[in-house]
Structures are given as structure tokens and as C-alpha cells.
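These notes open a run of structures that come right after.
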Structure P
Amino acid sequence: MLLVAVSGGIDSMCLAEKVRLEGGPFAIAHCNFQLRGCESDGDEALVQSWANAHGITCHLRHFDTSAYAEANGISIEMAARELRYRWFGELCREYGYEGVAVAHNANDNAETLILNLLRGTGIKGILGMKPVGTIPDPDYADVPLLRPLLGMTREEIEAFAAACGLSWREDSTNALNDYKRNKIRNLVFPVFRDINPRFVETLNRDMARFASELTADIPAPAPEEARPCVTPIIPSITEEVWDAAGEVKQPQGHLILDADKAGEFTIGTWESGDWIRPLGAPGKKKLQDWFTDHHIPQEAKKRILLLRSAKDRSHILAIAGFCIDHSVRVTSSTTRIIALRPSNQ
């Protein structure tokens, strides 16, 4: 089950509605940072009302953000960031949520690029946000962080919200230029828009191109060290019984699947029409789009091994060395597992 972070603003309300329309199980989490008095309480009321109307579990948490910032000698923005991601990680551990979806969009990505360039950055800073990452908290670094709206501009989000008749809250502080990001959004971007009305899309394409070209320049590893090459280990005669109370241990590059959910499968390479629902993601994704999102070079696509369902050849159960399909995840009811490991280990 997915956990969706919902602030009450247009972006997160759009995300919650899109995930709801996908039909998969999910819950939402709302942080009241108690920074805007009645406005903050109004945001909470809207999110709770939407959740109640659709029968969605809603987790609510109040934070004394100002006190936390002062005690730790950090900015209000950083305090809110640390508090929310730590809480999201706690919720995932407590309730078994398999990932957290946040509402970062193409405009947010463009703002982040400009901020990084202004403060000085390296390669990482010009590549932009990743559609799939992990929670930025050392105690919960294994919790997936998903950005399903990263390919949508603010204009597209507004159009979707209007078409669905969504209600949302406007944060009055967004109009103030007290923060660097607000200055970029309110003062700089209007000038960019006059020069190029589609500058947000342009900057996002540039970031994807940078990532693709940089990845393509990395020498391919020797065949015996290639990460995608795996040896499936399937428990049988000496059947391995999974301890449901135990914790999944997956070293880098290793994948663990529920053997009974996976059923029969074949191992092969990418074909047109292949799709996967990445672990924790709200819906299906064409493998070609997954490759693009993760900046996989054209040549590398042909070398990556895939576990293909025997029931539906286009359904990919696992991308060797990277991720598994949500349907074959290990749960408390799992009794047999399939472990995939790099062939050199």
C-alpha cells in the first residue's frame, strides 16, 4: 500500500485524486506545521474532509516547527523538511506502507535547477529530481520516495484539478518573496516565460538529456561484472521457508520476490509493449518510459535481464538489478521466496 503526502495545496490534491482514480490501495498523510495559524488548520480540515468523503485513511500530525528549528539551529524550511520525512518513514515502518508519493512537479524541478545553479553545484545538481528515490532521512533511507507528477507542469495540474472539480487551499506565504524559491517562482520565472512560454518543459528536457548523456559516457562494465546479469535461486526440494516475522534483507543489486505470487516465469530482454508496476508505484508503467525516467542509455536497455510472467508475456515481474513488480512483493503471508543476485556474488 502506498502512502501519499497531502498538504492541501493544488499539487498534492491533484496527486491524491490521480492515485485514487488509479484504483490501488493507499492512505494519506498530512502535516500541520502550525506556522500559519488558522490557515494551517484550514488545510488540515480540507484534507481530512476529502479523505472522509472517499473513505481513505488519513494520518494527521501537528509539529512545533518553530521550536524544532530553533533547537537545531536550522531554517524553518529545513525543519519542516526533516520533520515530515522522518514522520513519513515512521508511518511506513509502523503500518507497512511500501513507499511515499509526493507532489513534486515539473515546475518544482525547474526551480530546483535554478537554485542549484545559483548557489553553485556539481553534476548531481544539474540532473534534477528523480521520479523514484528514497526518503532523505538516514534512519529511513530504504523507504522509496515517488514523484508521480514530475512530468506534469503547473498548468497541466491546474487543468486536471479544474476538470475533476477539486478543491484546494492556497498558501498565502507563496505570494511573499521571503524565501529564495518564492523569488525564483514569482520574480524570475515570469521573465523566463516571456522569453520562452514553454521554458519549464525545456529545462526539464535539458535535465533529462544531461542525465542520459552523462550515463552514456560511463564505460560499460565487463560482462562478468555486469549488474543486470543474475542467477535466480528458487527454493525447491530443499524448500526455504520465509520467516514472516523477519525483515527483508536486500543488499545492493539483490531482489527478493514472493515465489508463489510470481508463479512461472521466463528470463529475457526488453520487448516493445513490456510493462511493470514498480514497487510502491500507483499504477502500470511502460518499460520504455521506465528506462527513460531512469536515464538508461539505449545500448544498456538491450543488456538488462527481465523476469517475464508466463501468464502475460508483456508483464515484467522484475528488472534485474533494479526493482520488482508490486504484485510479487514479499509480505507477512509470504512462505517461499525467489532471490536474485548479481552473478559475480
Structure Q
Amino acid sequence: MSVVLGIETSCDETAAAVVDDGWRVRSSIVESSIDQHRDFGGVVPELAGRAHVAMIAPVVRAALEAAGLDVERPGLDAVAVTSGPGLIGSLLVGLAAAKAYALSWDAPLVTVNHLEGHLYAPLLERPGLAWPLLTLLVSGGHTMLVYQRGPGDHEVVGETIDDAAGEAYDKVARWLGLGYPGGPPIDRLAGEGDPNALALPVSMTGDDLDFSFSGLKSAVVRAGERRPDLAPADVAASFQRAAVEQLTRKLRRALDRYEVAGVAIAGGVAANSALRAAVREIATSYGVVAHVPSLALCTDNAAMIAAAGLARFSRGLVSGLDASADPNWALADVL
């Protein structure tokens, strides 16, 4: 049985996990430095990098111990690590650590695209799932539709032309004074408001599968300025309705074009309650299985990186110790 250690440091989470080739998560440890960034309204790269340097060794040790492995000689088949996309300083910390562990343990190094990692979240909770899948990958930096024929065999069929959905959530939350990150507080506040209080546009209504959220973000601010008496809960609810409508409209359009066995969501915004409910409803209406990951697998974690690394390792896709980080590594460029 193959066993892989995954390391994830693309942003503000320092994470390590152990996954075996039965797609079983033996351990998953995540330490976030988010509290250091809240006052700045976003992630400060230097602070994130310093936090990774401080936490990477104890997090890896904790993951190995939780998996019941010897921390000195764990007997791993490979060490997988995120090498992009993400913050370059953060990526370099994880990559340097992974190289050191791989060299020390005489284990192959496998570099993993962070976005491809997110595509493995459903597999970790349903190892026997049926393919193909249509996955809506939504996060703070990315929004895309991905057609997956199987593990490691994917095609990006639609993506945002400007802001990602999660970025729009953060900016609207900042305007409402809700702090950072913006997704969770907007989701909570939206439950108390009227989703029809503001008539907000739903962009990209054509036949393509691409997204756009910059106009929606601006429309919220303009509408709020015209109606300063409007309750923040109503603004949040109206914004969330328009954002989820665009995401699900494109998902339905893709399902009309691609014959799949299931539909999945992935990424940080996959934790949004309205989106989770809408995707389950859409799956039912199309007669396919809904793969809605647990909240722990929506946000950045190393279990998904270990899983992607395991799949790449099984195909012989290993990297040398001269591997470099790529902060702009596109999912479409993953081999």
C-alpha cells in the first residue's frame, strides 16, 4: 500500500496530511495564521511566510504522529507538496521543507498544483465515486468549471475573466465592515436579510461558461450608496443571491453540455451554505450525484495535496530536487 505525505503552504494555512492509496486520510493537520492578517483586510505575504517557517516542522511532525508513523523514518512512498499557484514566499517554504524531508527519507518528491488538489476532495470522502464529474471550483483567487474524466484527467471548460467569486465576497464584506475573510460573515448575515431587497445584475448571461464578478461587486457599492438606509443583512442577502445565481446558472449550462455521473463543488467558497444547497438541488434535478465536501475539505488542506500527489506518483510523475515554485501555475497547464 502506498502512503504519501502532503504539504500545503500556498497562502496562510500551514498544513500536512498523510493519505494512502485507498484514498484514506490517515491524518490531516492545519494551522492557520489568519488572525495575524485580519487587521490588514487580507493576507500579508511576509507575515504568512514567517508563520509557515515557524509552523511547518511541528505541523509535519503532528501529521506523522497522528497517522501512526515513525517521525524519524516514516517509510513514506512519496512526499507531495504544493508548488503553485499561490504566494511565492509561502510556496517556497513548503517546497524547501518537502525537499528536505524527501532527501532525508530517500522518498520521491511530487510537486502538485494547488487547484488540482481541490479536485480530489470528493474522492477522499467517496473513494468509489463514479466518473466523469463536473466540478465548480470556487475560491478567493479562482472561479472555474472543470470537466473531470477521472483522477488527473481534467479540462477547464469555463473560468472567471476578472475577479473570482471569493474575491468579490471579501470586497463586499470589507465595504460592509464585516472584516476578513468575507465569506463566512456574509453567509451568516445573508440568512437574516431579504435577497430581493436590491436588484443586482447577474453577469455573463451568454452561452459561454465563463464568469465575471467585478461588475457585481461595484453594483453592490453603488446600490448601497443610493440606499444608505438599507440594512446590511439585506445587502448581504442580495449580493449572495446574485453571486450564487451566476455560479449555478453556468453550472446548469455546463450540465446541459456534458454527460456526467456527478457534480461537485470545491474550494473555499464551497463552504457557502446557499451554494451548497443550490448544488444539491441542481444535482437532484439532473439526476446525478452531488459531491459536496465537508467544510474541512473546502478550505486549504494538505489531504487534497497528498491525494493529488498520490495519483501523480502512481503515474510516475515525480520531480527532482531542483523543482521550483510557480505562483501563477494554471490548472490548464497541469500535465
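What follows draws every value from the coordinates through simple rules; no lab data is involved. Keep in mind that this is a model prediction, so the values were computed, not measured. Cβ atoms are built from the backbone, for glycine too; each structure is taken alone.
If helix-only ellipticity at 222 nm (-39500 (n - 2.57) for each DSSP H run of 4 or more, over all residues; to 500) computes to -11000, which of P, Q did it come from?
Source structure: P.
Once distance in nm of label points 7 Å out along Cα→Cβ at positions 169 and 305 is calculated for all of P, Q, which comes out largest?
P
For relative contact order in percent (Cα under 8 Å, 6 or more apart), which of P, Q scores largest?
Greatest value across P, Q: structure Q.
From which structure (P, Q) was Rg/Rh (Cα atoms, Kirkwood Rh), for residues 33-128 alone calculated, if the value obtained is 1.00?
Q
Here distance in nm of label points 7 Å out along Cα→Cβ at positions 17 and 273 was calculated and came to 3.4; which of the structures P, Q was it taken from?
The read-out was computed on structure P.
Using mean projected area of the Cα convex hull in nm², for residues 89-264 alone, single out the structure from P, Q with the greatest value.
Largest value of mean projected area of the Cα convex hull in nm², for residues 89-264 alone: P.
Where is FRET efficiency 1/(1 + (r/R0)^6) of positions 81 and 297 (r between Cβ atoms, R0 = 30 Å, to 0.05) largest, in which of P, Q?
Q
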